[in-house]
1. Kindly point out which one of 1, 2, 3 the value 12.2, 32 was derived from, the read-out being Rg and Dmax of the Cα atoms in Å, for residues 44-99 alone.
2. For which of the structures 1, 2, 3 does the calculation of mean count of other Cβ atoms within 10 Å over residues 20-27 return 14.6?
3. Work out the source of 15.2, 52 here, i.e. which of 1, 2, 3 gives that when Rg and Dmax of the Cα atoms in Å is computed.
4. A value of -11500 was computed for helix-only ellipticity at 222 nm (-39500 (n - 2.57) for each DSSP H run of 4 or more, over all residues; to 500); which of 1, 2, 3 is the source structure?
Structure 1
Amino acid sequence: MGRTDWNAKLLIVEDEWLLAEQIAGALTAAGFNVMPPVPSVATALSAIDHERVGAAVLDIRLNGEDSFELARELERRGIPFIFASGHVRAEIPGDLCGHPVLAKPIRVGELVETLQAVIAS
């Protein structure tokens, strides 16, 4: 699957249900084909094994775990992603620090623009 495969779905990995639903709703309204949000790395890894995921939005901290293993797997598969987090950029390991990071609270316009940019690249 290429980086511009937009018969694919957008994966949202966020453990705060209300925020996940808000992000999903905003991105659906912006024209993205959004999967139901998932709250954990394990669920997200299963999703990318079973769905045509074309891009992802990752929270960094998910109920006591981080999403870095998932980010590396997305990278290996050529699936673009962004981090959306209340945590500081300095927490991101060096091998992943080249990916966009949006601070929470997330501005929908910035999220849409950033996703479009990573998908196009």
Structure 2
Amino acid sequence: MTASSPRPLDIHLHRKSRELELVYPGAERYRLSCELLRVYSPSAEVKGHGPGQEVLQTGKVGVNITEIKPVGHYALQLVFDDGHDTGLYSWDYLHQLCSQQETLWQRYLDRMAAAGASRDPQVQVINFQP
């Protein structure tokens, strides 16, 4: 974490709405969906080991966080109910997700559409090409 890294003053998990709320100094307040946090996990399982190795996460519309674990003074480990627990969300990365969530969410939806995939784990998409 750099000296200028914003660190939340409060973090609240809203299980019913499946959102993580982060409150920053200056009354900045953000809500990130658990789905966004899961599909943009900083883990190697999601990001891969280099550019172009990202793995599109599908079927995560109902995912929730079951546990939040502090990691030192620089990050959180989020445990998801689908078993994913390997991403460490640094303060920098969390603030980036907050400040860019609209752009990141649209990018995710565009990637899903291009792949013919679904956010719903109960839906299988089959594309027939002529």
Structure 3
Amino acid sequence: MHELAVRVDTGSQVPPYAQIRAQLGALILTGRLVEGDRLPTVRQLATDLGLAPGTVARAYRELEAAELIRTRRGAGSRVAAPPPAPAWPSAPQLATLARDFTSAARALGADTEAILTAVREALDPEGS
């Protein structure tokens, strides 16, 4: 199992479960976590982050609903096979990615302007 770099800012307006979901989702979508990688148990991650197990369980349920992870009783939670890429992203998919990115960025302490700057630079890395 990879050492996860998941952090929660309890002072953030973003709920802890959303911060966890966004960060794990980003690790999966960027390929830092790959199919079959095992995630910590709900109890272990909750202990590591100083949160209630229900908070982590909600994040895992949402990741499972998004088909990013699969959970089997007794076998734990693992990264799911990536879904086939659609010909183009749908508006709801883009909205989910934007929400997850924004939640993760805010958890790191970024303000709106820093987030917008990062998106602009990602869209036009050469500044043309």
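Each value in this text was obtained by applying a stated rule to the coordinates, not by laboratory testing. These figures come from a predicted structure and were not determined experimentally. Cβ atoms are built from the backbone, for glycine too; each structure is taken alone.
1. Attributed to the structure labelled 2.
2. 2
3. 3
4. Value -11500 for helix-only ellipticity at 222 nm (-39500 (n - 2.57) for each DSSP H run of 4 or more, over all residues; to 500) corresponds to 1 out of 1, 2, 3.
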